[in-house]
Structure formats: structure tokens, C-alpha cells
1. Here P(r) over Cα pairs in 10 Å bins from 0, in percent, for residues 174-221 alone was calculated and came to 21, 43, 35, 1; which of the structures 1, 2 was it taken from?
2. Thinking of 1, 2, which structure, once Cα extents along the principal axes in Å is computed, gives back 66, 48, 44?
3. Match the computed value 3.9 of distance in nm of label points 7 Å out along Cα→Cβ at positions 70 and 254 to one of the structures 1, 2, and report its label.
4. With helix-only ellipticity at 222 nm (-39500 (n - 2.57) for each DSSP H run of 4 or more, over all residues; to 500) coming out at -7000, pick the structure among 1, 2 it was computed from.
Structure 1
Amino acid sequence: MQSDPVMVTRHFCTYFNSGYLDRALVLLESMRRHMDSFTLEVLCFDAAAYDFFDRHPFPEVRCQRLSAFEERQPDVAAVKSSRSRAEYFFTCTSAWIDDVLERHKDMDVLTYLDADLCFLGSPESVFAAFADKDILITEHGFASDDFANLQYGRFNVGWLSFRNNRIGRDCLRRWRDQCVAWCFDRLEDGKFADQKYLDEWPERYGDRLMIGSPGLNAGPWGLRKSPLTVRDSRLYVGGHPLIVYHFQGVRLFSRSHFYLGYYFEVMPADILRFLYFPYVKHLVQVAEQYGLLRVGAQDRYKPGNIGYRYATGYWVDRVFISCVLWFFQRCALWLQAGFCKLVGLFRGRC
């Protein structure tokens, strides 16, 4: 008689403040849809995020206050005053992963996730391929002529997996020390934030490192090189099944009006229809379910600048209107680029 397969618990970690609660909850719901057993260690960057999970406990989630983390990581806390809020988040990424593995030595593999990811398929094929590796990272997937973005790093920090062994921990601790020493939101001496450090990893760690497929931590920046397609109700990017998508920059203006967070060079009709419209609906659903529309930190729900909203926003389930807006945005950007070029030529002659 054949025995039933053993259920494996996957271990993840992330961090966010209360402004990201809606996105974190959409991530958590997507993980529940596509995994049977997992844990999620959360570093809460403000009291409101920690208190939320205290009032609404999830069996998979284990939260840590920022103050407790900083007590265990004094060298990280020591550089806080020299970093912006975003830069301090970047600085904490590697330290938080290392902190979780140090406290849970029984974890074989720990995966860090950005809170604005969403699972669209099971990651079991990823972990099966990772079985004989120690480090897993994912590429941005920039087009080869996208020089403006290539300078910021080949890899994206949205998904990172480390095996809790010597190679995985040595890599993680080296990266942690680099980020404590320098982690700023600017290009300087071949560095940028926490992600440019990863560019040397393929050469440094060789066959112990795995680079994920384009369908893992896919983001808007990679859809020109690896286009989105639909086959048999499944989403693919560059022919690879879409497992996790990175909704970086999405901001809600209202329940049906949102900022895409990225400018697509191609007409984004299918991208909106199959990715962003469903995601925004989930954001609104969890925000209403948990009363997050009334949370003070959720500034993106406030009216804000009307002109900016209507010039850059998209409307849920209004594909035609959204594509017309995209066309006008493209024309505006083309005119802006032409104007800047003319100004540059004029100044060069003066």
C-alpha cells in the first residue's frame, strides 16, 4: 500500500508597517489559497501593524515588534538615524532574515517575501527545484536595452530563499554586514540600496545558487522582455507559469480608482484585466473587511491631488477608458522627452 505524501511546512518572513496592512493581507490570503502549510514571520514597523494582528490573530503569522528586533540587532539600530525610512527598511531586510533563522534553527529553508507580492500558483515546483541548492534569487528581467533600470541591479529582493546551513548563512551574514555599512536609495560606487549587492552572487556562489524562473517574483519591469499570456485560464510570463507577481507601487485613490505604480510601454489591456483589476478588488475587499479604509496611515485612500489622480489613475474593470488614459500618458511622456531634448540642444549652443 502506498503511503500518503508527507505535508511539508514552508517558512516565510516579511516586514511592513500599517500602511501596508491591506497588501500584506492579500499576500497572506494568496498564500493560503496555494499552500497547505506555512508559517509567516512578520516584523512590524509600527505599533498599529502589531496591534492589528493582536486583535486579528492568524495561525500562520508570528509577529515581532521593531523594538524587540532592534534590541537583538544593535548595530542595525545604530544606523537608523542616518537612513531615510525606506533606506532603513532596505537595511533591515537581510538582518531580519538572519534574525529569524537564528531564532528558529530547526528551519531548513526560509524565504523572504516583499509584502506587495501575491501568489497566483503553487510554489511547490520552485521548492522542488531548490532541493539541492542553498540560495535562491530572482531577476528583474529588464530588457537588454533598458539601460535606465539595468544600472540599479540585475536582481530584485522581492523573493529570497536561504538554506539554514553554512553556505546560506555565510551569504546572508555577508550581505547583512554590507547593508549595515552602506544601504542608501542612490547609486554610488556600483552600489544601490540592498539589491545591487546581489549582482556578484552568481559568480561568488556558483552552482549553490539558483536563479528563479521569470514566473517567480515577476514584476511590471519585466513584462516587456517576458510578455504576459493566458492559456487554458492560466497566466504565463515569457512562457513560464506565473507563480508570484510583484505589485510594486500600486496605490488606491478610491474603491475603483487606483495608481498602477508603473508605466508600461505597451498597451496594458491584458495586464490590467488579468493582474491589476483582480488585485485591486482584493485590496478593497480586505480593507473593508478589516476596517482599514478608516486607518489613519492609509493616506492613499484620501482624495489627495485631484489633477494627479485623474492624470495617472486607472479605473477598475474599465479597460477601454484605462487604455485611453494610457495613450494620453504615453503622448505626454513623449512630448516631455522631446521638450527636454530641445532644451538640452539649446543649452549646448549657448
Structure 2
Amino acid sequence: MLGVLAQHTGCWNHGCFHRTIPLTGKPANRRTHCTMKLIEHLDDITEPFSNAVITIGNFDGVHIGHQALFHEVIERAEAINGTAIAMTFEPHPIRVLKQNGHPPLITLYEQKIELMASAGLDVVICVPFTKKFAELTARTFIEDILCRRIGAKIVVVGRDYTFGKGREGTVDLLQSMGLDLDFNVVVTDWIPAPRARAERISSTRIRELVMEGRMTEAQKMLGRNYQIRGEVEKGRDRGGKLLGFSTANINLHDELCPKTGVYAVTVECDNTLFKGVANIGYSPTFEDHQFTVEVHILDFNKDIYGRKIRVNFIERLRDEIKFSSVEALSAQIHKDVEQAREILSI
């Protein structure tokens, strides 16, 4: 999945500058009113961080396993009055190392960085992942980047973590070099999946659940509802006229789309949360054979063409069905809306 690391999932390469990102959500402890510094090129690190505690990975999805790593980093940093750091990569290393056949990302760069900021980290380093970077040996990565440039005092990794050219770097190598280079290694256990203790929480499993439409199970592993983002575009203008339900057609920005069907959702627009019903699929009743993502926002009548919205998937209601008439479809949508209202009112 990458050259210089391999366990978690994540991103790399957005210019040569750094910026601060206000925290959202519920950050940890003393970081509630802080901002996270985002560094998007290693050359922008001009001096080692104070008592750096760092974890490294791709962090695709920023699921609860990743969040547990961040929490461990933050706790260790607070104990030594240090700096809580996560390093990730853009583009995802597999995009560089493998020409095709790579899976869709759960979270694109923007959302991933937002989620990492909300975890309460002090610094996120997003390294541009290139073929040249992938050629770095594990020892060079440890000596030149972790120690000399970042100043790592504690490195937090999962027990099966690998890194470096050809994934030659292991936890054993980290621990061995830590003795010589004066840093400690904290090895964490993977987080078991809810109701399946033998199964680990992983980006791969979450990806499968989303593609199968199993949004409740995905939510338990993500620690939040799965979200897609996109811009509202002009549709076929028949939702309101023919069916009695106006819809927002979304030009999808994300790569990972839930299974076709109808879903109870919430919609974020203009910093306000609305309830809604989403349809993903090909509108078989109209025989369009064109893939669309449409959302009917409940109790909403604003013009939002061209606006960016976020859709959170709460529960799958049913498969997409071909109805015998427009009237039959409209009647079913009424039922979908009432079912969604009931689910979203809980």
C-alpha cells in the first residue's frame, strides 16, 4: 500500500506550506480551544518539535482504530509536555505504487484532515508521496525524518506496522533503533470490530460495508455516519413536477458511494443540519440507465443549485425498484419519507 509505511490508511502532496486548522467536534482535553497545524511538506519543518510523540499511517476513513492511535499519541504527549503529531500521505501510496486496481478512498484529503483536526492533534504532517519517497529505506526514514527532522521521542504504532522500501521496516527494527537513537516505541493492539471480536476494524472492512449498504455497521467502525460530499447540479426536473418531491442532484466528489437504494440521511447545508431521503441508482422506473445521487431534503424549499452539501447516511431503507407507474413510485416515496422521519426522530 505504500513504500515508507503500510499499516494504516492515508494521504500526501498538497504544496509546500503549512496552515492551522480550527478544531471541530470534541477534541481531547487541553486542545479544546487550540488549532492544529497542518504541514504539507517536510521541508517546511525548520526545527525538531518539542518532545514529539508521533504516529504514522494513511488513515483512510479515520475510523475508531485510527482515533485510538491519536488518543494514545495525545495522552503520551500530555504526559511529557510534548507535541502530538500524526504523519500521513497524499496521494494514497497505493495510487503511486500501483497503476490500477486500487480501492476507492473512504475519505478524500479535505475530510480526512478535518477529522484528524477534530481528534485534538497538535500537528498533522501530510507528506507528498512519490516514487522517490517510496525508495527510502526504513533506516533512512527513521534516522533522517523521524529523528533528525521531527525529533521523535515516542513513536506509536500498531503491532503489525511495516514501513520503508519494500516494507522492510518492522516494529522490531523501530524498537532496536530506538535504543540507539533515544526514542521509545509504543505498540498498540488493533481494535476488534463490534460483535465480531475476531475481526479487526479496518478501512478495508468499512469500505466493504459501505458498498454493501450496511451503514449502521459502518457507523460503528467509523465512530460517525458515513458521509459523501458534492455540489448540487441541475437534474432532470421531474422530482417536484412529476413525483411531488423536489430533489437535489449531487455531483459526487467522493470515490466511495454506498450501494444503490434508498436511505434515510441527514444533510449539511449552510452549516445547518436537515433530515432527508437519498436515492442512489439508475431510476429504473424511468429507464434512464444513468447513475445519479439524489436527495429530498425534508421541509426545505431553498434554491441550492451550485452549492456544496454533505450527506450523512443513517440507514438503508430499501432497494431501488422499478415501479409500474409514476403514481406507484410517488406513493412509495411518501412511505420512504415517513419511514425516514421515524428513523431520524429517534
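1. Only one of 1, 2 returns 21, 43, 35, 1 for P(r) over Cα pairs in 10 Å bins from 0, in percent, for residues 174-221 alone, namely 1.
2. Value 66, 48, 44 for Cα extents along the principal axes in Å corresponds to 1 out of 1, 2.
3. It traces back to 1.
4. Working: 1: -12000; 2: -7000.
Derived from 2, not from the others.
We did not get these values from a lab; they are worked out from the coordinates using the rules stated. Keep in mind it's a predicted model, so treat the numbers as computed, not measured. Cβ atoms are built from the backbone, for glycine too; each structure is taken alone.
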